[in-house]
1. Figure out for me which of the structures 1, 2 the number -8500 belongs to, where helix-only ellipticity at 222 nm (-39500 (n - 2.57) for each DSSP H run of 4 or more, over all residues; to 500) was derived from the coordinates.
2. 3.3 is what came out when distance in nm of label points 7 Å out along Cα→Cβ at positions 36 and 292 was calculated for one structure; which of 1, 2 is it?
3. With percent of Cα pairs over 35 Å apart as the yardstick, tell me which of 1, 2 scores highest.
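We did not get these values from a lab; they are worked out from the coordinates using the rules stated. Since this is a predicted model, take the numbers as computed values, not measurements. Cβ atoms are built from the backbone, for glycine too; each structure is taken alone.
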Structure 1
Amino acid sequence: MKVCMFHLMPYRDLPADFDKRYNSAYLDPVWFDVADPDKVTQYYNATLDELIFAAKSGFHGLCTNQHHQTVYGFMANPSLMASVLARQTNGDNVAIIQLGSTLPSTSPPTRIAEEYAMLDCISGGRLVAGFPTGLPTDATISNGVIPVDQREMFREALALVKKSWSAREIFAWNGKHYQLGMVNLWPRPIQQPSPPIWIPGSGISTTAEFVVDQDYCFCQLSYYGAKNAEQASDRYWEMVAQKGRDDNPYRLSFLQLIGVAETDAEAEDLYAEHAEYFFHKLLHTPQHYQVVPGCLEYGALVQALRNTAGGSLNLRQLKAKDFFNQGFVVVGSPKTVREQLMDGIKRLRIGHLLTLLQFGSMPTEVCKNNIGLFAREVLPHLEGIWDDKYEDRWWPQRLRARHPKHAMAATS
């Protein structure tokens, strides 16, 4: 079992009336209306500090991500963040997980191939290469990708990236969407023929089917928690079986919001305002920004309209207790969090748990306390799951037999 620190890097100090002034964290908020440049400087550096602290505390991986034109998470170029993390964690047995750069939004996609190869070299072969297809808000609205071309462009771009990493000779690429006369990438990744590839998605539809076909790792990035993901998980494992793949849990990564404190009551009190900030101000997005015509293939469109856990909910009408009781956020004492997470991990067959330990308006001190307590009291109870039965083929080769130490977590 691998336990990773995922970070969205949100704007943490939005005005109290933000959810009344703006209908979405995406696209609508005006920088000069809500942003403080000095605070933004603090957020970038705090995010790096929090991720490095997690590495030193014993987490197996650090996850960056990419979004555009949003206060929900403005890590606009995850390779910049990951380059710092790769350098600052040299000597640590921690994976650098890019979840990641959006291929259809970058032309030519060999730019991303170069950046990822650099990260693998800087980290000494610790990169996990994540390739999201891209949300409509990011790809279509922010970067002008033609909706009906998005997934076709993604698949062609990924094929080009993989070939550019491993080809022994200079080659020309003459595809439908990309034409390059000479491809001879410098540098190449240390991991050959490629670093492990993870593909994120929010539901089990055409993206998950593509992932299983290609034998990649699927990352389910749902913000409604493992408690609400059983139906989707069952569909995923049924698809795996139908396509003749094995039942290795490391095929699945899953994102979970988590808040740990000494007692259940303390945790609920401590994380309530940050949970409400996350779901009321950051996560709430109108359908017309997320279901742009043409962006989703038919199966994914049906799922988006009918089968999402939060589709019928008005997040801004719910309170912290609702988010806790419904499992959107796992909060409590270390014992409570351990038990809930272990139930979800085993029920969903999760091989990589992506922990969101900084969410909403959470300040760095609270975040680091959350990370430290989780690393000391929860993580050691999780990392032994699955290890005796399955090999993690979707993890950097150099890290597969190594287990991080928890010395710093005990002293920080």
Structure 2
Amino acid sequence: MSQIIIRGGQRLEGTLEVQGAKNSVLPILAATILHPGRTVLRRCPRLTDVDASIRILRHLGCEADWEDGALVVNTAGMNRWDVPDHLMREMRSSVIFLGAILARCGRAEMSYPGGCELGPRPIDLHLSTLRALGAHIREEGGRLLCQAGTLAGRELALSLPSVGATENAILAACGCEGETVLVNAAREPEIVDLQNFLRALGCDVRGAGSSTVCVRGRQATRGADYAVMPDRIAAATYLCAAAAAGGEVELTGVDARHLSTVTAALHEAGCHVSGDSGRIRLRSEGDLRSIGAIRTAPYPGFPTDAQAVLMAALLRSHGATVFVENIFENRYRHVDELRRMGADISVADRVAVVTGVRRLSGAGVRCTDLRGGAALLVAGCAAEGETAIGDIHHIRRGYEDPVRDLGALGADIRLEP
């Protein structure tokens, strides 16, 4: 199996265009089902999770092929409403197809999804929301058997602002009769991107980015040629790598407003950060200081997906920084791997304390999950000597080509069989 080799100590310099967003394109791929025709997705990242979504679409009878760097999807031939177990197990986000299939076909059948092992992430909220819209869902032999009958819009209040449940509710609501008002909806930028895509299809969706989203049931009337938003977590990863290793980088095609909590933390740590709606610039001498407690929270709070990479950036900082993980209970699985490189991290339940050390040493480490793997990339850039990162299939779920991207910024990095 391949591994990524990084020889640390190189300053990162230059400009990098940020890839399309993983957390945006996956629900958008599910949403293509709503229009029985052709859709073109530009800036679609080539990720293993995208490949898994393509396999689901093809199983359903749709066409999905790469043409001139864009992903072209045609769902006119969709003739199935079931997703087999082996496809559901490939990624957590596979459950997002449930709302879209119900809206298109009036029925759906699938098993529970897979994905990174970050602790219990029940889909009960997804199911209760779809039931409230009129879907009849029962479990039989580990499968979810769903009949929509007539889906009817209504006011729904989520018990917590779950991103996935918000997306599933919006997709299902597009197939409802009447208006659905979703209260306590997730506010992430990726929800706004899904809304913009649905509006490009002719659907009537309003309010994304706020806690109340309104969907007036309407069949998608046209295909779309759409560019996926930039990946703010990939951007956070490369900013943290430059902060840890030192250097001056500019990321283009990314909205600084989507990363305000991350850039504020890096600024507090001693980096010079500036940006606007199209780019972010960071300058660091690699000599960072500890910062105030980082508590992950739903957007616009600090993103849980950026917790690990910021932790890695602060491993050589002066002082101690406290991290509190409020979203997933098993989000510190990367800590033992960072300790192999000399990191001083103590963990108790959902709290991790990072005490800066003078130096990190390259070591053989392995990815435990997607964002934990990204943290190893950041630490490897700052460590002395050579770091060999194994189990990189986790990284490929969310990063198109980190070897190419970090190499373009001057990192001594390579992919090795």
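1. Label of the originating structure: 2.
2. Of the options listed, only 1 reproduces it.
3. Once percent of Cα pairs over 35 Å apart is worked out for each structure, 2 has the highest.
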